[in-house]
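Novice: Quick heads-up: structures coming right below.
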Structure I
Amino acid sequence: MNAISSEAVPEAAGPGRVVLLTTSHRVAPGLLSWPAWQALHAADRVLCADGAHPQLPYLREAGITVSEAAPTAEELVDACAGGRTVVVVATGEGEPALTDGLARLAGSGRVRMPELELLPASYDLPGARLLDLVQVMDRIRAECPWSSQQTHKGLAKHGIEEVYELVEAIEDGDRDELREELGDVLLQVVFHARIAEEDPDAPFSVDDVAATIVAKLIHRHPHVFGDATASTPEEVKEHWLRTKAVEKQRASVTDGVPLHQPALALAAKLGSRVRAAGLDVPPPAEEGIGYELLAAAIRAEAAGTDPEAALRAAARAYRDLIRETEGGH
């Protein structure tokens, strides 16, 4: 399988050409670029080391003869002699041994090298790496002793922790940390969706999750996907609240407010719902620190301040002051 034969040809015809054809496993096999199809049809030889390469059935269906071979760099150079063009359909690893061998021959200065071309035959679309995450999650769920036993309830606390770590990365302004924490939050979504596939009564997949949010976003953005108009953020918010109200058919403005969120955020959310609905509902006229915090959170929200973020910032400043005081002793 490793050796390839080549007919004797006049050296004067030139050293030929090697085309390394790369494809993405995240794109359906057979969907190749036009330059790739041109190179394949014009080639004197088409080689592939992997007889199970997903592209091969489509190439053969298009009338292209593909030889299963894994030539050395020397053998490939010989196969190109006389002006021949050889296309190598790269495997998933990208043929590092072959490309290293060709680089070594070219660097020696003793070999008349063919023209070398790297030709991407298919490209990843934005978001294509999400397919890798889904595949990795499938394998982890099936093979990892810990992951295979997890449930929605068991993972809930981890989801809360990851979101808090994401907020911290945002407030710290650390871009590397932000990228990592976004990945951790995304993992929670994919993990829960993978668990949901196994539900015997109401299964759904990550594709169903994505389809649901896509439909929701399109429906709640008629100014983008429909005939409605909105030129200011305030008008966009009005569209959002109006379509959301129609969707949910809620009996109270408090419906849908999660009561397990942090207390300051909960107070601000309730104040926001009251204000958006145009209701006049002042905080309870009771004494105590809880009611004082409630009133403060509602005032902050009305003034455009996130009370949770404001208190976190104040707490950090207090932490720094404590450390300074400790360091002074």
Structure II
Amino acid sequence: MSARRTMNSEDYAQAAAEEMLSSRSFWADARRRFFQNRMAVVALLFLAFVFLFAIFGNLAAQFSIEEIDWSLLGQVKEQGGPSLENGHWFGVDELGRDLYARVVQGSRVSLMVGFIAGIAAVLIGATFGAIAGYYGGRIDQLIMAAYNITLSIPYIIFFVVWQAFFGRSVEQMIIVMVIMNWTAGLLITRGQVMTLKNREFIEAARMLGLSDTKIIFKHLLPNMLWIIVIYASITIPDMIMTESLVSFLGVGIQEPQTSWGGLISEGASTMTYGTLWQLAFPAVFFAVNQISLYYIGDGLRDALDPKERS
């Protein structure tokens, strides 16, 4: 009853209002700080271009991803380069397929895998980190044991074994990447929850009879949203890099689907024949995307991390 009287008091209402205003000003100030970072804003524009290319680029494609231009087959080196006359904006690959259409598809696949797997992994890691930090004891020990076991599993070997059982597809790629990266953000979330769980607002929530689930998801995790956003901005480019790496090594996305890593692998294998456009176009899109994401991540960290705020 004393807790209810306290929360119904004028002083408590005033303090809560100030906290809400502070929360709103935090995000407003973070937005202002982010847009003052010129490199982050430029990177955001470049990333928007890559997204628009992946979503709408196929509208400008003159050929499908599997269609072979038989008139160029056998003459790829001499006549298969980028051309506005024949509609192969980025040229063709070694099999005579339109490289523009394949870069559009590769961009779509790489971005989808990176963003879906990255966001899912961070949310899962943050949730388990919050549970471990809140309950402690045996639950914390079990989660940390799972964390250590996951880190000890060889990445590439797990990919190969998983695909041997379940096949190679975009969906399976996302699943296996989430499984291997579910620990993203777990440790820092766990540490933050261990700090916050004994704060006054959590004690008040317990006295009001809120369940542990509501306390974790309605009070603890929202207070760490900035951490989740920062870790997502770090994890997403790492996911795209990992997907591109395994596809480059030949254990990723399977034909006829492709990704930036697969296209770069194909281009690298033929670059000695003088068909440099087969490597250049997917490599440029991959590099622009990764650099943009890293600059955006730096901008978000500078804008959201309290330690970086003056």
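Every read-out reported here was derived from the displayed coordinates using simple, explicitly stated rules and does not represent laboratory data. No experiment lies behind these values; they were computed from the predicted model shown. Cβ atoms are built from the backbone, for glycine too; each structure is taken alone.
Novice: Given a value of -23500 for helix-only ellipticity at 222 nm (-39500 (n - 2.57) for each DSSP H run of 4 or more, over all residues; to 500), point me to the structure among I, II it was derived from. Mind dumping the intermediate values first?
Specialist: Values: I: -17000; II: -23500.
Matching structure: II.
Novice: If FRET efficiency 1/(1 + (r/R0)^6) of positions 51 and 179 (r between Cβ atoms, R0 = 30 Å, to 0.05) is computed to be 0.70, which of I, II is the source?
Specialist: Numbers: I: 0.20; II: 0.70.
Value 0.70 for FRET efficiency 1/(1 + (r/R0)^6) of positions 51 and 179 (r between Cβ atoms, R0 = 30 Å, to 0.05) corresponds to II out of I, II.
Novice: For which of the structures I, II does the calculation of FRET efficiency 1/(1 + (r/R0)^6) of positions 203 and 251 (r between Cβ atoms, R0 = 25 Å, to 0.05) return 0.25?
Specialist: Details: I: 0.25; II: 0.00.
Comparing all candidates, it corresponds to I.
Novice: Computing Rg and Dmax of the Cα atoms in Å gives 24.4, 85 for which of I, II?
Specialist: Derived from the structure labelled II.
Novice: Here volume of the Cα convex hull per residue in Å³, for residues 147-210 alone was calculated and came to 83; which of the structures I, II was it taken from?
Specialist: This figure was derived from I.
Novice: As an exercise: mean projected area of the Cα convex hull in nm², for residues 131-290 alone, calculated from one structure in I, II, equals 14.1. Which structure is it?
Specialist: Values: I: 14.1; II: 11.8.
Matching structure: I.
Novice: A further question on this structure: Can you tell which of I, II yields 14 when relative contact order in percent (Cα under 8 Å, 6 or more apart) is derived from it? List each step's numbers first, then the result.
Specialist: Working: I: 14; II: 26.
The read-out comes from structure I.
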